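What follows is calculated from the coordinates using simple rules that are stated; it is not laboratory data. Quick caveat, the model's predicted, so the values are computed rather than measured. Cβ atoms are built from the backbone, for glycine too; each structure is taken alone.
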Structure P
Amino acid sequence: MITLVTGGARSGKTRQALSSADLKAPRIYIATAELLDDEMQQRAIRHRAERGGQWYTIEEPYDVAARLRGLHGSVVIDCLTLWLSNWMLRNEPEVQDQIENLCTALRASEADVIAITNEIGSSVVPDNVIARSFRDHSGLMNQRVASIADRVFLMVCGIAVQVK
């Protein structure tokens, strides 16, 4: 089962993913953020405490597809938007291949996967090339993952609206 949870910043995406009624053990949380400053490190500590001891955390900013192999139970990937950003900064020409690798791994996974992503395409057109490229890659990635997902939820003001 592949579930995609999307929405704006602070819309309740992670809460929705972690509180899904059908979560199976083991519960694995794949964190894609790179903890490059004190604020991000403190945020990660706070989030880990909020998840509690029933979650095993894997920090993986790039190779999420490989980390999915062999996992069972429930896996939450938080979040695809940061993962995409990591890849764009590392090697933008590889982004589309990495998205395809991720989709292949999601389809092959034996775990129930809940992938979190941000909906950034509902805003104004960015004023610079890098931001427009990121918005475009993000929209295409979200479309690609949504197309293979069994369920898609859009978070609006903390409320999950099932769109697929």
Structure Q
Amino acid sequence: MALVVFLRGVNVGGHKTFRPKQLAEQLKHLGCVNIGAAGTFVIRKRVTQARLRKEISARLPFECKIAICEGRDIINLIGKAPFGDKPCESDVTRFVSVLLSRPARLPVAPLRWPDTGQWLVRVRAVEGRFIVGEYRRNMKTISYLGALDKRFGQAATTRNWNTFDAIAKQLSI
């Protein structure tokens, strides 16, 4: 089964910038497909996670944290339809945060930030390494998304649900 790579904290605010399309070209021997500009890749050929991590790290001009998942785990997550079939509100974005590794203990969902008043970030479900939630477009949202790292005890990298749909399409080709 294919692997999916999520780079953490790249191409954000002018820091740790690179061209994902060029990296995908350098990894074409692994059947690499670039998904967007945030450092998300589908690797179609068989390779160990250790070798893949080493190849990516050697080609980046900076150090970064790398999450690698089995494609079947993403297909399973999509199949669970964690958001149901209802469209979301216009000021809400659906997301999945990927933990860099499986934590020993998971908090129980649902979770929300802030604790009182209108929520800006809410976690609907936790599925293995995947934190599934929604956020409102607001200046304070980024700090609450950062709270996921603290709450789960390790780093996570966040992608829009649409990115997961794009990943699923590549995995089904």
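Which structure, out of P, Q, was distance in nm of label points 7 Å out along Cα→Cβ at positions 51 and 147 derived from, given a value of 4.3?
Only one of P, Q returns 4.3 for distance in nm of label points 7 Å out along Cα→Cβ at positions 51 and 147, namely Q.
Upon calculation of distance in nm of label points 7 Å out along Cα→Cβ at positions 107 and 131 from the atomic coordinates, which of the structures P, Q produces 0.7?
Q
Of the structures P, Q, report the one carrying the highest value of distance in nm of label points 7 Å out along Cα→Cβ at positions 59 and 123.
Q
Starting from the value 37: which structure in P, Q was relative contact order in percent (Cα under 8 Å, 6 or more apart) calculated from?
P
Of the structures labelled P, Q, which one yields -8500 when helix-only ellipticity at 222 nm (-39500 (n - 2.57) for each DSSP H run of 4 or more, over all residues; to 500) is computed from its coordinates?
Q
For which of P, Q does log10 I(q)/I(0) by the Debye sum over Cα atoms at q = 0.11, 0.19, 0.24, 0.26 Å⁻¹, for residues 27-114 alone, calculated from the coordinates, equal -0.31, -0.88, -1.22, -1.33?
This figure was derived from P.
Using semi-axes √(5λ) of the Cα gyration tensor in Å as the calculated read-out, with 27, 18, 15 as its value, let me know the right label among P, Q.
Derived from the structure labelled Q.
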